[in-house]
1. Comparing distance in nm of label points 7 Å out along Cα→Cβ at positions 12 and 156 across P, Q, which structure shows the greatest value?
2. On Rg/Rh (Cα atoms, Kirkwood Rh), for residues 36-91 alone, which of the structures labelled P, Q is highest?
3. With P(r) over Cα pairs in 5 Å bins from 0, in percent coming out at 1, 6, 10, 14, 16, 13, 10, 6, 4, 4, 3, 3, 3, 2, 2, 1, 1, 0, 0, 0, pick the structure among P, Q it was computed from.
4. Out of P, Q, which one gives 2.9 for distance in nm of label points 7 Å out along Cα→Cβ at positions 60 and 212 as computed from the coordinates?
5. Where is mean count of other Cβ atoms within 10 Å over residues 140-147 largest, in which of P, Q?
6. Tell me which of P, Q gives 18 when you compute relative contact order in percent (Cα under 8 Å, 6 or more apart).
7. If you work out mean count of other Cβ atoms within 10 Å over residues 20-27 for P, Q, which one comes out largest?
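What follows is calculated from the coordinates using simple rules that are stated; it is not laboratory data. None of the values given here were measured: they were computed from a predicted structure. Cβ atoms are built from the backbone, for glycine too; each structure is taken alone.
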Structure P
């Protein structure tokens, strides 16, 4: 292996949640009189979470979110939590093929309840153990700050410069590049449309991978 640890973003890297989540958000916003496509929703909001996500949606609306927004989003999250989300093509096989002693962690903007539930669903909970970190829970500055990656590397006991990071969003790629790690912009999810790789490349990622076979070649 070329690296001493691998850090994985989650939504859009390990599970196919970005396409469905942004489709639901776009349908809601369009339904309240603010037309937006799922693709534009991903461009504007993907990678953000918590208060930063809400603030960005309100800035785009130009007004506070309707009172029912939180309840509707929570209901959708609970539905998805119950049903599960499929893995990104090749993700499970890639993780299972890693050397058993290679440190790895999940580094996500989502909350750990979401992360653990979907790791269980795709059968990878044991592959990460306790090394599942949330930008909303484990650091004071979430993505696009580099803090979450630095925190995870410290918990693994590996210098960030010896880590590879897999990120699919512009927000995540920005923070990952700032951390000093080797950053792979992953375009394997179904949400990654035409030009997504170019946008990630423009942020300074070290490499682009369109599937996990390319990731395997990059990390050795």
Structure Q
């Protein structure tokens, strides 16, 4: 009887000690070590890859933002968003809140359209989006050809939160942005070139342009910065 009790007590004691050790190692030491390494070697990424403008955090380089005009009726949930055409526009997405460069940014949701290529709704969305891209970006001296509209201008990414667009989509927007901001086309083209990132390691992925960083630079140029 006593032997059985002593054996049980030893097992309970061993289990309790193991629990304490594992709690300290995995619940305290390991998180502290990982946090320390992250802060020391990857400080920017550990803090969410923040982007600052005017000394304030305005977003993350990993999360896209929309650039829309304020609603005519803020309480009307059904009012369609109208793009603010003085800014470079991101990929289509229903998951992005308003931007923090000129209003306030908020994240609503993430997710793809989850429609097949022959889905009528998707075809209608893409057709309407292409027509809007052509209309919005054509100027008195420049007409966008439907065949020049890249896929990322009319479709969302898998998450719906992609912060970047292709150089082709940025280039289509150059003349409209220049006209709306009273800038030279060459000035805006230079901005796009400066904010175009190449393939990772020279061969992974595709060249891309971070829209938030580009619009911050645009704002500084317009304001004479």
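1. Checked P, Q; max of distance in nm of label points 7 Å out along Cα→Cβ at positions 12 and 156 sits with Q.
2. Going through P, Q one by one, Rg/Rh (Cα atoms, Kirkwood Rh), for residues 36-91 alone peaks for structure Q.
3. Q
4. Corresponding structure: P.
5. Going through P, Q one by one, mean count of other Cβ atoms within 10 Å over residues 140-147 is largest in P.
6. Answer by label: Q.
7. Result for mean count of other Cβ atoms within 10 Å over residues 20-27 over P, Q: largest is P.
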